[in-house]
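Listed after this line are the structures, all set down as structure tokens.
Readers should treat all values here as calculations from the given coordinates under stated rules, not as data from a laboratory. Predicted model, so just to flag it, every value in this text is computed and none were measured. Cβ atoms are built from the backbone, for glycine too; each structure is taken alone.
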Structure P
Amino acid sequence: MDKQAIIEKIKEILTRVLKHDRFEIHDELTAQMVEGWDSLTHMVIITEIEKTFSVQFKLKEINKLKNMGNLIELIQSKLV
């Protein structure tokens, strides 16, 4: 799956979980930049991403994520 397809699926998940689309996905995006993205919604978002892409993240992988670019790279590595 190419990066653009992954981004589109992530945008759908974020829009559904956060109930708004007032954000633009780019590699430097962090949760702090998005209204409503707190620790609770973060876990819901991660769970939805795991379901959507049929992948599982280890806790240490999640803890290492710094931004959207890292998340996209992690998803891509799991899909190979």
Structure Q
Amino acid sequence: MGVVKSLDKEINYYLDHLNTKQKKVVLSVVKTFANEEENWWDDESFVKEMDRRVEELESGKDKGLSWEEVKLKARRSVKAKKPK
């Protein structure tokens, strides 16, 4: 609980230093985070898609990617986009 109070104090400290326009931006970001976190499980099509993907991974229909494969693909993608 002490960490939460510390975070609240720090957030309030910075809010006091913002102008109205900046506060409106912060409010829109906070609302976006709140909506993202509370609504994903209410999206029936999203939950159905996640269930389908898990089933394919568990059955072996989709082999998935190892962490090493993911990192390698990411590195290749970044390298390909760098200007030459």
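Descriptive notes on the structure:
- At a computed -25500 (helix-only ellipticity at 222 nm (-39500 (n - 2.57) for each DSSP H run of 4 or more, over all residues; to 500)), which of P, Q: Q
- P(r) over Cα pairs in 5 Å bins from 0, in percent from the coordinates reads 3, 15, 30, 31, 17, 4, 0; which among P, Q: P
- Source structure (of P, Q) for distance in nm of label points 7 Å out along Cα→Cβ at positions 41 and 65, computed value 2.8: Q
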